[in-house]
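Listed next: structures, encoded as C-alpha cells.
Throughout, read-outs are computed from the coordinates displayed, never taken from laboratory work. Please read all numbers here as calculations on a predicted model, not as lab measurements. Cβ atoms are built from the backbone, for glycine too; each structure is taken alone.
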Structure I
C-alpha cells in the first residue's frame, strides 16, 4: 500500500505579504532605480506569480510610489529618528548632520533625484514625493522647535531655518550621480555651517557628535 503526503501550502497574512512586496520593490528602487520596479520584476525576486503582485498593486504606478515611500521613510527613521527626551537637541542634530555624507547617504540621494524626476510624469509618485518631503520638514522642524524651547537654539523662524538646512542638504545630494572631484572641506561642511548660523550656535557646536 502506497501513500503520498501532500505538501501543505502556507498562505501568508495579507498585511505581511503586502509588506514583503513593498520591501522587495524598495530594494530594487535603491539598487537599480524606480524605473526597474515592475510587477514582473518584483514577482521574480519573490519567486511568485505576477498575478499575486497585481492582486495587491493593480498598477505598477502604485507599487513604484510605495517603494519610494518605504525607502524614504526608512531612511528618515535611520538618519533622524525621534529624539529621546534625555538627548539634547543640539547633540541629536549633530548626529543627523554627521550621517548625511558618504556613499550610504548618496544612495538615498540618488533615489530622491530619481523620484523627483519621474514625479513630473507620474501623479501617484508626485503625491508620495510631496508627502515624504513634508515628513522630512516636519521631523527636522520639530527638532528645531525643541531646541528653541530648551534655549539651545535661537531663531525667530523655525520653519525658515529648517528649510534652509534641507535646501543645502538637497543641493549637495544633487551631485550624487556625478563623479565630482574631492570637494573642499568647507563645502562638505555647509549643512553644519548653515545650521549653526540659522540656529544661533557658536561655530563648531555641531561638529561634536559624541556624548
Structure II
C-alpha cells in the first residue's frame, strides 16, 4: 500500500525536502531516510538527468513516500513527471500553458509566485495553494505577512534560501502551510551516502514549529 494521495501539499509536514539527484541509485535510500525522519513528501527537482528515474524508483519502492517533481517549467514536463510516478508538481513560476497542463494533470500542484499580481491571477483561476519563490530574495516573512491581510485565502510554501533557523519564522505566519528547503539533504551527505545523517536532519526538520521547538 502506498501513502494516500495528498489533498493539500501544505499539510503533509512542516518541511518539504527539495532534492537534487545526481545518481538515481541514491533515490530509494535517500527517500527512506527522509520518510524515516518524518518527512513523507519529497520534491525531486528536474535539474539533473537522473531526476525522473529517481522518481520512478521512489514511487515503486518507497510506499510511504509521497514523491513529487519540482522545477517543472514546460508543459511537456508535466506528463513526463506524472508518468514517472509524481504525486504532485511544483514550479518556480507559471505561464498560462504550464498552468493549464498542471491543472489537467490529475495531481496537486504548486505554481510559483513572487508578486501580488501573480497571486491575484492564480486566485482568479481558483488556485489557492502556491509556492513563494525565491522566498528570501523576494521579501521573506515580511512580504508574506503583508499579503495575509488583503489575500487571506492564499496559502504558501515558501522556498529559496530558507534554513532551520529561519523556517520557524515562516511557519508562524497564518498563510504559510509548510516551507521548502534542502538543508536536510546536504550535498556532502548525499555524495557520501550518509543516510543516517539525512534521517537525523529530517527528524529535526519534521519537529520544527512556529516557535522553533518540536511539535
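Taking FRET efficiency 1/(1 + (r/R0)^6) of positions 116 and 188 (r between Cβ atoms, R0 = 35 Å, to 0.05) for each of I, II, which is largest? Greatest value across I, II: structure I.
Each of I, II could give FRET efficiency 1/(1 + (r/R0)^6) of positions 60 and 92 (r between Cβ atoms, R0 = 41 Å, to 0.05), but the derived value 0.60 comes from I. For which of I, II does distance in nm of label points 7 Å out along Cα→Cβ at positions 12 and 164, calculated from the coordinates, equal 4.7? It must be structure I, since only it matches.
Can you say which of I, II returns 2.2 when distance in nm of label points 7 Å out along Cα→Cβ at positions 52 and 100 is computed?
Details: I: 4.0; II: 2.2.
It was calculated from structure II.
When distance in nm of label points 7 Å out along Cα→Cβ at positions 68 and 124 is worked out for each of I, II, structure II gives the greatest result. When semi-axes √(5λ) of the Cα gyration tensor in Å is computed across structures I, II, the figure 25, 21, 14 traces back to II. To test your reading of the models, identify which of I, II gives -21000 for helix-only ellipticity at 222 nm (-39500 (n - 2.57) for each DSSP H run of 4 or more, over all residues; to 500) when calculated. The read-out was computed on structure I.
Out of I, II, which one gives 0.20 for FRET efficiency 1/(1 + (r/R0)^6) of positions 76 and 172 (r between Cβ atoms, R0 = 30 Å, to 0.05) as computed from the coordinates? Traced to structure II.
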